[in-house]
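Next up: some structures, all given as structure tokens.
Please treat every number below as a calculation from the coordinates, not as lab data. Remember, predicted model here, so these are calculated numbers, not experimental data. Cβ atoms are built from the backbone, for glycine too; each structure is taken alone.
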Structure 1
Amino acid sequence: MEVIKESSPEEAVLEWLKAELNSDRFSDGLHAAVIALGYDEKVITEASITDKQDNEVRWRILKQYRSWLDRDFSNYAWQLVHLDREEVGNLKYIDYSYWNELSEGTRKVGRAAMNVARGKIVFDVPHDRFHSVAKLVEAGESLPPIIVVSGHEDNVGEILEGHLRATTGYVLAEQAKSPLLAVWGRLRK
């Protein structure tokens, strides 16, 4: 793991929202949360990470459409890091039925990627999206950072956001031209 710079809970939330703003799978929920709370998407697209009020708005938006998120990001020390292929393969998914099944109960990215490569289908979800992202990575396209948390001294993190990018882009891809970016939060002592 190569540390690029110190980060913050605010940056983790912003990067999460930016990554999912145009996501095929999650953008509808994010857009609905922004509207339901009476905000404008500019709080994400034209963000100021130093504006306390905007940071609070982004946290409310994230909690609105990701109601399962039960972590206080301020309990973590955050860094922006590069992860190599092996480090990404050792990451774990959140406890979620699809990822549990795809990884054969291990929640490990490497196991799931191996199963995708072998053609394992889970819950009738086709693999098109996996291979599309892998091709982007092989072509050198830069993807948004994933969001990872871990215990204080743990080097195996749990992905909160970016499961698809981690699985396909940096483990399934035959040749990643650059390491995966992650905003990684380590639980404070």
Structure 2
Amino acid sequence: MSKIQDSVRVMLEELGVDSDDENFKETPERYERAIKEFIWPKEKREKELDKIFKKVFKDEYNEVVVCGPIYSTTLCPHHLVPVKLKTIIGYLPNGVCIGASKLVRLVDICSHDLILQEKLTRVIADTLMKRLELKGCAVTVTGSHDCMTTRGVKQEKVVFRNRALRGVFLEDTPIRMEFLFDSLFTMMEGKM
């Protein structure tokens, strides 16, 4: 039996859950599997990121590329409850592009961490800048936090949105405005 399973058993006992109830007999094992789906060790995340950026495409495309919304889920590091996220990524290539599915995988991999939404947004932007040596990138993440929607203030429709701007997106107002317009349109549109 693992430390995670032991901890879940103790937690259930402290909450007064009947450990003889058939419904809870496998809960510690189920919880461990679930938590390991949500949270990956740093080494695994780095290895998966290496795979994504192994193949890039040389291209002289010199316009903003926008991808999204990309849906992912992480856990709130304060309460260990789900945070449902929608991410929009924009970038200005610098001689190379990456496949659209790789951007989706990037968001998914970075989300497999106990991480604040603000930090997640920065991690995605900084990873793109470093690994693709872009002219700039912009990342907008919108989150619905179960720690606010299902407990505490219990506000179902409250969302939390933040943005990370790098390179020309930070320095060039027209490029930033183009991304903001595209991301707003993409967020509202959702599906094609």
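Annotations for the structure displayed:
- Ranking 1, 2 by mean count of other Cβ atoms within 10 Å over residues 18-25, the structure that comes out highest: 1
- When relative contact order in percent (Cα under 8 Å, 6 or more apart) is computed for each of 1, 2, the largest belongs to: 1
- Label whose coordinates, when Rg and Dmax of the Cα atoms in Å is calculated, return 19.6, 65 (choices 1, 2): 2
- Entry that produces -11000 once helix-only ellipticity at 222 nm (-39500 (n - 2.57) for each DSSP H run of 4 or more, over all residues; to 500) is calculated, selected from 1, 2: 1
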